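So, here's a batch of structures to check.
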Structure I
Amino acid sequence: MVNAIKGVFISWFVSQRLKLIVNMNNSMPSSQRFIIHVLDSTHLFVQPHVEQMIRSAIAEFRNQNSYEKPT
């Protein structure tokens with residue numbers, strides 16, 4: 001019998017962003033953790049209900065770590 005789990009596949013060339021997601025997952029209580037499987041250093045499979053939370057966290061991370069040339 002095959003067991004199927006619905007989820008969201010996340011892939012980035014930069015593993016630093018995936019480490020951010022893994023740290024978010026590890027900081028939550030075990031009943032609320034959302035990573036289904038870590039495939040490798042640049043690919044994750046997560047529960048679908050956390051997609052927007054991950055997008056927001058990545059956008060905030062990107063804004064904190066961006067350089068704007070002074071005018």
Structure II
Amino acid sequence: MTTAVAPSSAALTAADRCDRCGAQAYLRVELASGLELLFCAHHHREHEDKLREVAVAVIDETHKLDQPTTVAAD
């Protein structure tokens with residue numbers, strides 16, 4: 001029996017990690033097989049050409065990198 005993970009359309013969160021290095025993921029690459037890969041911006045840029053060949057969809061949330069971070073008050 002094989003099981004495929006259904007691609008998620010939910011927004012990426014800080015808990016989503018790059019499959020390559022473990023940094024926060026900002027891109028979700030959906031494959032025709034139904035599987036998905038998560039990448040930090042750096043590793044997506046590094047592998048972008050190959051990913052374009054196999055990706056069905058790329059969800060890019062790198063705009064979040066430009067948003068200022070907030071610090072919670074004590």
Structure III
Amino acid sequence: MMPLLMARRGETNKISAVHGKDEIKRFLANLGFVEGSDVTVISEIDGNLIVNVKDARIALSKQMAAKIFI
């Protein structure tokens with residue numbers, strides 16, 4: 001298990017856990033970041049990510065991406 005920050009660009013991974021306070025977990029779940037979902041890193045700039053999850057492209061800060069484990 002590793003944070004989403006360490007995923008390779010273009011590689012599809014399964015989300016294994018989401019850590020953080022309940023409100024952060026709920027926010028990420030509403031965006032589609034739930035256990036078992038596929039996530040693909042599209043690009044990375046200064047640690048911030050653009051990812052594809054549930055057929056949507058979402059920008060994540062380093063801090064948010066560090067809470068998602070694959």
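What follows draws every value from the coordinates through simple rules; no lab data is involved. All values derive from a computational prediction rather than experimental measurement.
Taking relative contact order in percent (Cα under 8 Å, 6 or more apart) as the criterion, which structure among I, II, III has the greatest value? Present the calculation step by step, with values, prior to reporting the outcome.
On the way: I: 34; II: 27; III: 42.
Largest value of relative contact order in percent (Cα under 8 Å, 6 or more apart): III.
One of I, II, III was used to compute semi-axes √(5λ) of the Cα gyration tensor in Å, and the answer was 16, 13, 11. Which one was it?
Values: I: 27, 13, 11; II: 25, 15, 10; III: 16, 13, 11.
Answer by label: III.
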